[in-house]
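What follows is a set of structures to go through.
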Structure I
């Protein structure tokens, strides 16, 4: 059987959609369903996530692990269909995905209805907050937009920024990032003098950027993700804007650097520490795991190929590696008892170092990260440079 993923054709074995782990059909194993976007606008995030799957452990807690992958094509409806397929047909014990916040939010319903843990790879705080019966089944790996926006606003204060122009991608990720940043700006007496948005399918943001430039802000915040965040940058540079430009952490991949080119020089971005793992101080609590991921990923895909997005999948499985042995005491893979025990065990995660930060979950906090999950970088000639 053949399935087409963009320009790539993937041959699928008969007993699953796309399997990793070499587990024979019918053999008892822990089944992990992975849904990410390897086609569509979110592909620059999803491709390194998919590329990470072959690097993941094939055995945890004495049990074989089978990873079943589906592409949601950056589409919310497809993400929901994929979640239903993995739950009802593949009988997965846990879901990982998707890389886009709207898709994760949409996958929450099928996961909660089936009482199957979901580890989200989207950034918005709305994925896990406010906590309710449905979100009790959902955890997330990327740091909250609130946490990352805090690093940006801290830098604004340090550079005496008093006025800001903002433009966001008009979806739940961009809106959430904007809203969290605005709350923090207000607390620090930073005034928003222009507030614009654009759609993922837009080919021009000229009108919005003209309004922002006319307001003469000290700095501009672009609340967007992936290569879609390049459009406002180029429009700003075309109109000669010279102020400080900040990006959301959803841009932290090499495709963004490639498409943006020299126009990105000097931009400031909050990112997960794995992106600059080699530049981290030796006493960083996350450097060991960050460098393990960098070594594994770049060993397979080449130098400077690491992204924070691929590392999110790695970290999701680090969480499972700690949680699964305890969960196996409550039930066997493929059963409701195991899924419930796994959810409970994930929630008990304490002080777990990963490439993203140090995770401590609780009944009220399914994001689990603190300030150790963020660093600020400046883009210089196509490279991420750690700001001290």
Structure II
């Protein structure tokens, strides 16, 4: 259900419209009366219309406020507050004299563009005499400003910029990508999520789709796939009363360990007795595409090729892979095959493409061909590898 299908109370909140309604009424009961800007009754109508508009605005906002209170207090589905992203870092100092990295030391990680996202250290960390570096990942850092823009930054070995004057620090590197940053949930998104969870009221998840739906209620989880009967310990299938839930963030990356822990803890409280819940990470497979398309007359071949490249990037984006067409919710249907015909269709939908001259797909580093490509893993996601395009 789209958010625009929720029923709002039809309250008029425009003061000019309210005033005009009053003028129309007076003209109906007093034939020949006309509003004169200098008359007292016109001033009174405009003043009352202004007050009524304020009251109407407050009243029209009440339904969503009621549902936020209802969800948080009566069915234990609180709105998601903004949360900061975190990661861990390793610091190097100029000598082995021994130093302390103070709690709250500010650093920054580039966002891939021209912006620096500020973070700060958590807790004092002592580098003892005799050492010139912390242990790997010893210093956790947290984004100063909560929000999703702090997630997905950097990775192993990414240089972190020091924003304060600590002359003894010579280098800082990340030991993992930043995760956990979440934007505050607006009213419409919360109502969609509340509706989704209320539909489950048992609220005991039984079917795999119900486990996946509950997993999406965990902050930081964008999509989830539930594999019925799969045991992560020995990779066996068909195990009774057991599921494995694979969760990803908005970029299609595996969620961090803290979110996985929260996910299992929540599902454990909702599941039936003696039902085992496992978690696992998705398997990303890069897909190479080699193509040549014929361009329709009147189109710029360079622009058409760029649009074809982008269409293939979007088609193979792990953030969208397995998303049902036309779905209102961020769902994930297991799609273990990159089909040759689907790849061709992604190209043929690009404006200006007349027909495909040649097309080959393969796992990254292989020989492109016309066969479908099977994706490995129990929860596979495609991602774009090398895209080689041409126009003819």
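Some values worked out for this structure:
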| item | result |
| --- | --- |
| Identity of the structure behind 19.0 (criterion: Kirkwood radius over Cα pairs in Å, for residues 149-348 alone, calculated), options I, II | I |
| Structure with the greatest value (metric distance in nm of label points 7 Å out along Cα→Cβ at positions 93 and 181, set I, II) | I |
| Comparison of I, II - label where distance in nm of label points 7 Å out along Cα→Cβ at positions 45 and 301 is highest | II |
| Identity of the structure behind 10.6 (criterion: mean count of other Cβ atoms within 10 Å over residues 37-44, calculated), options I, II | II |
| Structure responsible for 16, with relative contact order in percent (Cα under 8 Å, 6 or more apart) calculated and labels I, II on offer | I |
| Distance in nm of label points 7 Å out along Cα→Cβ at positions 77 and 285 from the coordinates reads 3.6; which among I, II | II |
| Parent structure of the calculated result 21.8, given that mean count of other Cβ atoms within 10 Å over residues 85-92 is the read-out and I, II the choices | II |
| Origin of the value 64, 41, 39, where Cα extents along the principal axes in Å was derived from one of I, II | I |
| Answer label among I, II for the case where helix-only ellipticity at 222 nm (-39500 (n - 2.57) for each DSSP H run of 4 or more, over all residues; to 500), calculated from the coordinates, equals -11000 | I |
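Read the figures in this text as sums done on the coordinates, not as results from a lab. Everything quoted here is computed from the prediction, not taken from an experiment. Cβ atoms are built from the backbone, for glycine too; each structure is taken alone.
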